[in-house]
Structure I
Amino acid sequence: MPARRRALWVLVLLAVLSVGSLVIALAAGSVAVPLTDVFAALSGGDAPQAAIVLDLRLPRALAGFAVGGLLALAGALMQVLLRNPLADPYVLGISGGAGVGALSAMLLGLAGLSVAGFSFAGALAAMLLVFGLAHGVGGWTQTRLLLTGVVVAAGCGAVVALILTLAPEQKIHGMLFWLMGDLSQTSTPGLALALLAAAFLIALPFARELNLLARGAETAAALGVAVSRLRRLVYFVASLATAGAVTTAGSIGFVGLIVPHLVRLAIGPRMGNDQRLLLPAAMLAGGSLLVLADTAARTVVAPIQLPVGVLTALIGVPVFLYLLSRGQK
């Protein structure tokens, strides 16, 4: 099969998978809902369990898709920006800043939108701090940005540990759930979906320039790419996408790291690094993966709900080890 046709088939299959994962999320759970009732509820008909589908599961599924898409999109952009296949959305300390903000709000007794607001403010502060510290004489390089992000992430981790030490015992459970990733409190997915659409629409027109940047800054500049401007754009889009994802669902690992690799593997070596295909495919795959993982998290040991970040880690570790061993071969 020609490479381009294969890539288009992968995109079509991922779109079908996205719709299928949302349908599964609406039907599966501690109370199983027949597919006929799911479609009746979505179409506005009279369904016995319409409240479960529309008020509980649909917002959570849409939020999960938005968060997974944001993390996968940010991961693909970070790997181009840093020219490092091991880069993921959390490598620049943004998750740590969001964690400091969210846990501070919980420590103060705040809840709901206040936690989300503090989380986004912390992520934004970490983003600005990393960018400011990494921008030395002559601009910043991938190495300087990466090292600065690692240092800021370590500092945020220390502050998070301090907050957990000072927190009352009755608040520890909620804080740990947030740190491990949790979609159970997401009732308004509209903002995350809007952020996903905005990040994708901003990044996609620069796909050709990103392809050139992946070959090296010197090559891209020689071919007419404004490298500094493109780097700043990619950094801010990936950072804001990560901040939106972490604000919505807490820290969910491995989605942004492994999904771009799996998509490249599915598309094939010839077209797998074409950002015009990789970005939409990663967004669809990341959203589908997180929706299915969250469905499993609230179904496997129902009525107990597991943090979705635990399942993504259990899935991501063996997949990453497989990809690593395959790359070595």
Structure II
Amino acid sequence: MRFRGLLPVGVALCASASGISAAHAQTYPSKSIRFIIPFPPGGPTDLMGRAAGDRLARAFNVQVIADNRAGAGGNIGAELCAKSPPDGYTICMMTVAQVISPAVYKKLAFDPMRDFSHITLMAMLPSLLTAHPSLPAKTVKDIVALAKASPGQLTYASTGNGTSPHMLMEMFSAMAGIKMVHVPYKGQAPAVVDQIAGQIQLAFNTAATVLPQVQSGKLKPIAISTRERFPPMPNLPTVDESGLKGFDGSSWQSVVMPANTPRDITGKVYQELATMLKSQDTREKFLAQGAMASGMPSEQFTAFARQELEKWAKVAKFANIRLD
């Protein structure tokens, strides 16, 4: 009898909680939003983050403040995001670098799966495998043959240990069963300069970065890194098509929020970004920047991020890549 008397109270509490959630969804956002971008201004993460922030500012009629927190390959900004209150007023960009980090850093102050609410994959940024014109190779099979004929003689550039270009080439080497010499640089620009000069023979670089050099004949295109071909270069085969079956990798940009952000809020943010990413105007602008717009739903993006985490962990283990 005593339990029966508690039923109305329980029903009232549930109704009250439901009302609060609905009211929260209706009133959010009621103040400015901080948008953490974990890389410097001017790069692809910054450009896409600001595009997303502008869309949300117009849709929500509040100020969205871009907060560039660069450092440690994006990990400083990611840590700040992970430790922010899950109240909907912190939104963040996340890149492939953050799912590579657990495999290569001995200590990491965040977990890319546990510490974030994954909103959407904004875009994939395919990488071009390029060679210096003097290298006697036109295809992936040619490169593999050269590497096997002269183990440890071919050189390739990257933007640093544990970065996406480094991991892509290590995955290439693992799948091809070859050994090449890694030459890390502090950034993509000096690496491309040295490859054009012939000091480096091979590299994976984001397509947008090296497309002008390819078009001018300063670099020779070999293949595209993603499973699908790159629309601006429809005749260039993928690495997968060229003989390394299953090869699929790229840089990517996404939007996340701190873990446990209410679902009514994350859903509201997702709907606005998905609408933006489906528009022809956005797709054309992104493609001009070497990116293919996505808009992947939250659950699908979470599964994708986990697959990426597992894939790059295997590559890091194979190549014995560890950073302090």
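The numbers here are math on the coordinates, done by the rules we state, and not lab data. Predicted, not measured: the structure shown is a model, and the values here were computed from it. Cβ atoms are built from the backbone, for glycine too; each structure is taken alone.
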Relative contact order in percent (Cα under 8 Å, 6 or more apart), calculated, reads 25; among I, II the input was structure II
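When you work out mean count of other Cβ atoms within 10 Å over residues 26-33 for each of the structures I, II, which one comes out largest? Intermediate values should be presented prior to the final figure.
On the way: I: 16.8; II: 13.2.
When mean count of other Cβ atoms within 10 Å over residues 26-33 is computed for each of I, II, structure I gives the biggest number.
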Read-out Cα Rg over 2.2 N^0.38 Å, computed value 1.00, structure in I, II:
I
For the read-out FRET efficiency 1/(1 + (r/R0)^6) of positions 162 and 218 (r between Cβ atoms, R0 = 30 Å, to 0.05), a value of 0.10 was computed from one structure; give its label from I, II.
I
Out of I, II, which one gives -24000 for helix-only ellipticity at 222 nm (-39500 (n - 2.57) for each DSSP H run of 4 or more, over all residues; to 500) as computed from the coordinates?
I
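For FRET efficiency 1/(1 + (r/R0)^6) of positions 122 and 306 (r between Cβ atoms, R0 = 30 Å, to 0.05), the calculated result is 0.95, so let me know which of I, II that is. Spell out each step's value before the answer.
On the way: I: 0.75; II: 0.95.
Matching structure: II.
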